[in-house]
Structure 1
Amino acid sequence: MQTDNKAKDISVVILCYKAGEEVGAFVDEVRQSLTHRELSYELVLVANYNANEKDTDKTPAIVKRIAERDLNITVVSKVKEGGMGWDLRSGLLVASGKTIAYIDGDGQMPADDIVRVYDSLISGPYDCAKTYRTKRGDGRKRGFISFIYNTLLMVLFPKVSVGDANAKPKIFTRKAFQKLRLTSPGWFIDAEIIIQGSYLGFQFVEIPTVFRENKYRKSFVRPSAIFEFLWNLILFRLTRMHEFKQ
């Protein structure tokens, strides 16, 4: 890992699971946006794969080709031992920047949001900056699921004041990031970050964004995820809250 004086301005963890060829265009947009802003950067492309799909999931090979063109790109690609949360944690482990961001690589979240959120983070004494979605192109079902998610989150954890827990990108200062103790292997990791940050006293800042339709594949999130999310909220409240109460 780099020392502080040599660390990049920002590390961006890009979640590329089954993103396919489309991830190349998104990575190019991220690089162009960061370069235009004159930020030194590290991109961590996470392309973990299921063991039984090693020969059919082309994303790992695609991101490795992308990394060959830019020394500032690191690839994390190994057999999955969990879901989205496990993928994210495997990418965060190698992120070495002064600030640390993460975003999905499917293009539903605009690449230039990274710079917008970064500028919001450094505009004040903030620990974490994120987006919230004012328009959604992924349909009413996903919007309804998100509404239920966020309602449950704020009811069970009253100190949570930010909306749209699952919106990305999220960007942390390194100091704030190092206070988090993330364990979730699945979709709950976004809420885990918000809960821990809220109860550790993080200062959040949010900016609006538009969530685009994914024209290439269906969402991995199903309506039954609401019940899994509720269970995870209850479990966290019962077993881990003592770690973060101040």
Structure 2
Amino acid sequence: MAAVIGLTCDGDLEGSRIFLNSAYVAAVSQAGGIPLLLPPGSQEMAEEYLKIIDGLLLTGGGDVDPRLYGEEPKEGLGRVLRERDTFELYITRRALLLGKPILAICRGMQLLNVAAGGTLYQDIVRELGSSLHNPGGPRSALHHRIEIQPGTLLYKWLGGQVKVNSMHHQAVRSLGQGLRVSATSEDGLIEAVEGTGEAFVVGVQWHPEELTNFYPEQRNLFKNFVVAADIST
């Protein structure tokens, strides 16, 4: 049986629906995985999810509540969904302990960093004066280059330099434990992280799921993630 990949879901402020961009589902399916959406819920529900899934994909969405990494909200903070944050922090920490493969995208990478004890820039423009990372336009449009560190998984899959799409206003500030930087942007922000242990743990700040139909090398992230999840079953 193919690897079952759990995908976290976004929601609205009224709590009337949950949703996920179909590009995530398509990218996992294209890589040979079985996508399973994981609505936010209790810790007990998270434990049941972890019995079913072989890998965890942390998806994009709203901002992470800064109070969860010891800061008060600052000007420029966007919408936060506390229920989503607390659920995803729990399931991420448990997945890390269990050695489940994790692929974290955009907000997902930020949440992974917080789960590992790191902190975030709440708003890049106000805190750093950089407007490089959320220029607008089509989701598949390439906006800036990243430099990938030799010896990393990303270097093996994508090479030393690649241009990526970008649609975020938060970013990793202090790095969490058990993570290392694998790529940076032109202005020095962290664009990708990897775990320092044996388990597959990869986080990227861009949205590779929106690029797989246009730039085949981006499929490598999902292919290798699904392979790792399949091996872990």
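Here mean count of other Cβ atoms within 10 Å over residues 41-48 has been calculated and equals 13.0, so which of 1, 2 was it run on?
Source structure: 2.
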Looking at structures 1, 2, which one was percent of Cα pairs over 27 Å apart calculated from, given that it came out as 32? 1
Which one of 1, 2 has helix-only ellipticity at 222 nm (-39500 (n - 2.57) for each DSSP H run of 4 or more, over all residues; to 500), as calculated from the coordinates, equal to -11000? 1
Calculated from one of 1, 2, distance in nm of label points 7 Å out along Cα→Cβ at positions 121 and 185 reads 0.7, and the structure in question is 2
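Every number here is computed from the coordinates shown, using simple stated rules; none is lab data. Because the structure is predicted, anything quoted here is derived from the model rather than measured. Cβ atoms are built from the backbone, for glycine too; each structure is taken alone.
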